[in-house]
1. Looking at structures I, II, which one was mean count of other Cβ atoms within 10 Å over residues 19-26 calculated from, given that it came out as 12.1?
2. With semi-axes √(5λ) of the Cα gyration tensor in Å derived from the coordinates and found to be 26, 22, 18, which of I, II does the value describe?
3. With helix-only ellipticity at 222 nm (-39500 (n - 2.57) for each DSSP H run of 4 or more, over all residues; to 500) derived from the coordinates and found to be -9500, which of I, II does the value describe?
4. If Cα Rg over 2.2 N^0.38 Å, for residues 43-98 alone is calculated from each of I, II, which structure is the one that comes out at 0.99?
5. Out of I, II, choose the structure whose coordinates give distance in nm of label points 7 Å out along Cα→Cβ at positions 91 and 179 equal to 2.6 when calculated.
6. When distance in nm of label points 7 Å out along Cα→Cβ at positions 59 and 219 is calculated, the result is 1.2; to which of the structures I, II does this value belong?
7. Please state which of the structures I, II yields 3.6 when distance in nm of label points 7 Å out along Cα→Cβ at positions 131 and 155 is computed from it.
Structure I
Amino acid sequence: MMAATGFSADALIFAVTNENPAAATMPGLPPEVMRVDYTSGVDGLSDWALLSPPEKGDTRVVFLHGHGSKGDQIFTKADLREKWLKQFRAAGLGIVSANLRGNAWMSPAAANDLHNLLNWLRKKHKAKRFLFFSGSMGGTANLIYATLYPDDCTVVAALGAATDLGAYYGWGMKHEPGIQRQIAEAIAKSYGGTPEQKADLYRKHSPLFNADRLTMPLYLAHGEKDALMPVEQMRALAAKLSGRSGVAFAEIKGGNHDSPCFYGPAIEWLLQNALK
């Protein structure tokens, strides 16, 4: 039996090694936040996630961090903590923030790890609904994961995201050494090769080429002047999804890479769908 990521059923087994208050090892985090340490079933890698329980019910926001950050970003980055976390908590929603191999760009191994983590949450903590809300690399990861495991995603919001890593790699490598090229190189490292070397894998992980699998309510937002993630990629995905019920796309005139992350309607859309 093969999973959506191409691993055998045996590789889907991972082990949670610790579940303790995060503040014990990560000072400054709220006392209700738990740190879950686990071992991946793919390759034995040790990794972790932070969990904040819902006030009531079975709904959790899945937050995936940006490139260069870690799984504590939503709890430690002041603007995200103030703009996003406060609103999620005020709505009574739980939080799942996974480290997911660092700058992995939802590689097959990262997708496998997240799928196992969500299944563990279902079994251990009775979770049922997962609302994916992330930006930049995290937003890209949301879209990739949603094409691989659509049944795990109640709703998905992707802000300032890439929609085809193969094309993004080529675009990034055309730049002088800097963040765009660093991202392209990180993608190739996580995927075990370039798009030319791993064409089938990149296509499988492309939301643009697998848009028919994005059947859940979907919110897309992008800054018109984004210099890190070209808006043309998001426009292409939005065009493919045009006319489909439950899909919203906002292009922020003059906006940069960070603009979608602080665009009010995105949070409003998530909360409206969370409460349905």
Structure II
Amino acid sequence: MRGYDDASYGDSFADVYDEWYHGISDVAATTRTLAELTHMAGGGRVLELGVGTGRLAVPLAAAGLEVHGLDSSDRMLHQMAMKDGGADVHAHLGDMVDAMPDGPFALVFVAYNTFFNLLTRARQEACFGAVASRLVDGGCFVIEAFVPDPAHDPASSITVRSIAADRVVLSVSTANAAGQLAEGQFIDITESGGVRLRPWSIRWATTAQLDGMAAGAGMTLSERWEAFDRTPFTAESERQVSVFCKGNRANSSSVHPSPGYRS
């Protein structure tokens, strides 16, 4: 998308992110599982990539963990800082590859499709490498994302996200299945404020591709669930939580099949 950069999504959504996405996942189950994984690695610092407004980082810090949050949008980090407990998260401004803070970390995680904001396979692979270099032995990299559906219609679409007496939000999107790319705009129209464009762009990866990137960085799939509540992952799962570990945590008997695509 012309003019789109690492900060575009965060800068465009910071003012509505908590309103629109506060209920996208189970925060209690997510933070509980992340804390458990941290303790299993011997404790230590936690890093969230694409921390946004601190939806997960703030409650993790409240649970007593040392949490660092990286985001390419200063507006997102400002929203986090304004929250009760937001100042307890160590904020870092920058992208998920070149500006990753120095380790060591017991756990690095990236939630709800945010890993796909890296728009080329090379950048995604570089992220895995940067994470691996900062993890302690036995530390883990956790990715939460959707599972690509090969039956999804890649054609352009226009839908209504929400409608009220003084506001309409339209969603316009298009996809390139061969390039594993999708992009779009939320067109936010208000009676008092006119038109606001909120762009997004992603490059998705299959679970098999994620496993390959992890292997290339010296990490191995330890666990894969459908959600952070540890619901088993199956060939029908539409979402996945993948736990890639470094060193002596790499082998686990709880790994579930990794079909790459939903059937």
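None of the figures in this text is laboratory data; all of them are computed from the coordinates on show. Computed from a predicted structure; not experimentally measured. Cβ atoms are built from the backbone, for glycine too; each structure is taken alone.
1. So the calculation was done on II.
2. The read-out comes from structure I.
3. I
4. Details: I: 1.18; II: 0.99.
Matching structure: II.
5. On the way: I: 2.6; II: 3.3.
Value 2.6 for distance in nm of label points 7 Å out along Cα→Cβ at positions 91 and 179 corresponds to I out of I, II.
6. Matching structure: I.
7. Attributed to the structure labelled II.
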